[in-house]
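Colleague: Input: structures, listed below.
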Structure I
Amino acid sequence: MGKCVCIIAEFRHGAFRRVSYEVASEGKRLADALGVGLCAVAVGSGVADKAAELGRYAVDKVFAVDDPSLENYLAEAYVPVIASVLEGCDPVAVLLPASVDGKDLAARLSARLKAGLAQDCTQTVCEGGKIKAKRPIFAGKCYGWCEWADGALPIISCRPNVMDCLAPLEDKKAEVEKVQPALVQARSCVKSMELDTSGKVELTEAEIIVSGGRGMKGPENYTMLEDLAKVLGAAVGASRAAVDSGWRPHADQVGQTGKVVNPNLYVAVGISGAIQHLAGMGSSKFIVAINKDPEAPIFSKADYGVVEDLFNFVPLLTEEVKKLKSSCS
C-alpha cells in the first residue's frame, strides 16, 4: 500500500490486547485527517492467524511477523524486526500502546529510526497537514503539545484507556502480509512467566478501580475494598505507601512509579493524594475520594468527595450498591 499511518499492535498470550484496538482507532482518525491508509505491524508467535481481526478496527493491512522465538517481548529481538518492517512500509506516523513494553519499544525505535518520540500521549490531532500530540508533563500537573519538524517521523505512544475505540466493523478483515525479516539471536530469553490466573481485571484496562492508601491501616482491611470492587466489577489498586508497607503487591500500585490508569471511575479510599499518585490516575474520567481529612490534597482532584471515616462508610456503600443492583436485576 502507499503512504499510511502505521500502528504497532500488542499481541500477548495468543490475543491482541484491548489497547491495540484503542491505538488502531486513534490511528484511523489520524489517517483519515491525513488522507492516507492505516496499516499495522503485529509481532508474535501465532499472530498471523489472528492478524486479520485488526480489520474490525479499520486497519487496512497488517504486516505479520510470526515466529515461535517472538512469543514474549524482548527488546533485543523485537526492535530490529519492527524497525525493518517500518522502513519497508515508509509510514507518515507510527502509533503504539504506552504500556510497559510499548514505552520501552517506542524509545528504542525512536533511536534506531532517528525519529521524534512523544510518550504517553492522550490526544492526537492533524492541523494543516501537521501532526500534533498532547501529553502530560511535570508529573501530570499540566499538558504540553508536541509537533514535529518537516521530514521527521512522528512516533507516538498512546496512554491506555484514553483513546475512544471505534465501533467494531464485524465483517471487515484486514489484508495480512506475512513478512520474515532477519531475526536477531537474542542474548537473553524468557524461561517462564507467572501469570495471574485469579481472573482479576488488569489495572490499566479496568473501567472502574477502587484504590486504598495508608488510611487502610493494614493489609487485612483491603477485604472491604475487594468486596466493594466485586459488586462494582472493579479492579483493586493501591498507593505507593500501601505497597511499600507490604500491604499489596507492586502490580497493584497506581502512580508515577507504578501504573498509569485511566478508568471511567476511580475511587480513592484513604489516599491523601501525593503528586506521584495523582500523576498515575489524574486523567480518570470521574474521581471519587473518601477520606476523613477534609484538607487532603486528593479532594482538589476529585469530582466527588466524601469526608468520612472509611471504615464506617465503605461497608455501607457496598451494601447500598448491592441493593441498587438487586433492584435493577
Structure II
Amino acid sequence: MGRQTNKLKIRLAIIVLLSIFVIGVSGYMIIEGDNLLNAIYMTVITVSTVGFGEIHYLSPSGKIFTIFLILSSVSTVAFALSVIVTHLVEGRISYFFTGQKSKYVKKMKDHIIICGFGRNGQQAAHELKANNFSFVVIENDHEVILNHLEQDIEFIEGDSTNDKILENANIKTAKSVITTLPNDANNLYVVLTARSLNPRLTIISRASDENSEKKLRMAGVDSVVMPEKVGGAHMATLVTKPDVIEFLEHLSVHSDDPTILEEITCDNFSEKYKDRTIYDTQIRKKTGANIVGYRNPHGKFILNPLPDTKLKPHSKLFVLGTPEQIEKMKDIFRQ
C-alpha cells in the first residue's frame, strides 16, 4: 500500500513538471511569438530562476505571463523535484543498513515471509503478489535488492538465519514462512529458528535431496518442495499425459481462464450449514460452482466427494468455478 502511494506521488510530480514546462513553452510561443527553441530557453531560465538575461524585451503581456510562471513554479517545481529525489536517493540508501525495517513491515500481520530471493523466491513472490497476499522478502545480497526495488516488494536486507532479522520481519505475527535458500543446512536453521519464534507458523521449505527432506520434516516443516524432483516429474508427465497437464494449468488459482480452483474453510460457515451434507446445501444449484474436493478434519483428502458428505468444522472444500460463483458461494455459507 505504501509503495503504491509513493508511485502515485512520483507520477503526480512528473505530471506537475511537464505541465509547468508545457504551459511555459506554449505561453512564450503564443504571447511573444518565440520559436520553439527560444520558448524552451525562456521557460527553463524562468522556472529554474537561474537569472540569465532575456532573449528580447518582453511585452507587457509577456511580463505578466512570466510573473505568473515564476509564482506558480516556485512551490510546485520544488515539491515535484523533492518527491523524485527522495524516491531515487532515500529509496536506495535505506537498504545500506542491515536489517532495515520499514514502517510498512512494522504494521504487517498474518503475512508471509520469503527467505531468499533467488529463482524460487522470485517465483514465490510473483505467485503471492498475483493473489494479493501480504509478504516481505529477506535477502542477504545487496545487489539483488537494488535490482528489484521497483517491483513494489518489501525487502529486509540480512541473513535469514539470524534471529534479529526474522524478528524485524515480524515473524511473531506472521502467518507463514517460505524458505528458498540454496543451502539445505541454512534452510534447516531457518526452520528451527522460525519455529522457536512462532510455533503457529506454517513453514514451507526448499530441499535439494531426500535426506534433507527428512531432517526438515523432523525440524517442523509443514511442506517440503524439491524443485528438481517436481520439475522432472512435470516434464515426464508432459510426455506421458500432455493434455492432463494442460487441463490442470487451466485450473491455476490465478489463471487467465475464467474458471479457477479455490479452497473454502468450513470453520467460517454459519450454523445453518454446519454438519449439513453437500446435497442439503444445494450449493451447485444456487451458485453454479462445483465442489470437487473435500479435506476432512483429520486431514484426509476426498476427491469428488459424495452428496452425503457432511461439512464438518476444521474441514475444507475445494471449489471449481468462476470468481463470481465462488464469491457467491462464500457469501451463502456465511449467511
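Values quoted throughout were computed directly from the atomic coordinates according to the rules given, and no laboratory measurement underlies them. Predicted model only: the values in this text are computed from it and were never measured. Cβ atoms are built from the backbone, for glycine too; each structure is taken alone.
Colleague: Out of I, II, which structure matches 5.0 when distance in nm of label points 7 Å out along Cα→Cβ at positions 78 and 182 is calculated?
Modeller: II
Colleague: For structures I, II, calculate FRET efficiency 1/(1 + (r/R0)^6) of positions 118 and 270 (r between Cβ atoms, R0 = 35 Å, to 0.05) and state which one comes out highest.
Modeller: Working: I: 0.50; II: 0.20.
When FRET efficiency 1/(1 + (r/R0)^6) of positions 118 and 270 (r between Cβ atoms, R0 = 35 Å, to 0.05) is computed for each of I, II, structure I gives the biggest number.
Colleague: Comparing structures I, II by distance in nm of label points 7 Å out along Cα→Cβ at positions 70 and 230, which one has the largest value? Before the final figure, lay out the partial values.
Modeller: Working: I: 4.3; II: 6.4.
Answer by largest value of distance in nm of label points 7 Å out along Cα→Cβ at positions 70 and 230: II.
Colleague: Given 10 as the derived value for relative contact order in percent (Cα under 8 Å, 6 or more apart), which of the supplied structures I, II does it correspond to?
Modeller: II
Colleague: Given structures I, II, which gives the highest value for Rg/Rh (Cα atoms, Kirkwood Rh), for residues 110-261 alone? Intermediate results must be reported in sequence, preceding the final value.
Modeller: Details: I: 1.05; II: 0.99.
Sorting by Rg/Rh (Cα atoms, Kirkwood Rh), for residues 110-261 alone in descending order puts I first.
Colleague: Check the numbers for distance in nm of label points 7 Å out along Cα→Cβ at positions 30 and 166 across I, II and tell me which is largest.
Modeller: Values: I: 1.5; II: 6.5.
Checked I, II; max of distance in nm of label points 7 Å out along Cα→Cβ at positions 30 and 166 sits with II.
Colleague: For structures I, II, calculate mean projected area of the Cα convex hull in nm² and state which one comes out highest. Kindly include the intermediate steps, with their values, before the conclusion.
Modeller: Values: I: 18.4; II: 25.4.
Top value of mean projected area of the Cα convex hull in nm² goes to structure II.
Colleague: The value -8500 for helix-only ellipticity at 222 nm (-39500 (n - 2.57) for each DSSP H run of 4 or more, over all residues; to 500) was derived from one model only; which of I, II is it? It would help to have the intermediate numbers written out before the result.
Modeller: Working: I: -8500; II: -16000.
Structure I accounts for this read-out.
Colleague: Let me ask another. Rg and Dmax of the Cα atoms in Å, for residues 206-285 alone computed as 18.8, 49: which structure among I, II?
Modeller: Values: I: 11.0, 29; II: 18.8, 49.
The read-out comes from structure II.
Colleague: Have a look at I, II and say which one yields 0.10 for FRET efficiency 1/(1 + (r/R0)^6) of positions 150 and 214 (r between Cβ atoms, R0 = 35 Å, to 0.05), as calculated. The partial results should precede the final answer.
Modeller: Numbers: I: 0.10; II: 0.30.
So the calculation was done on I.
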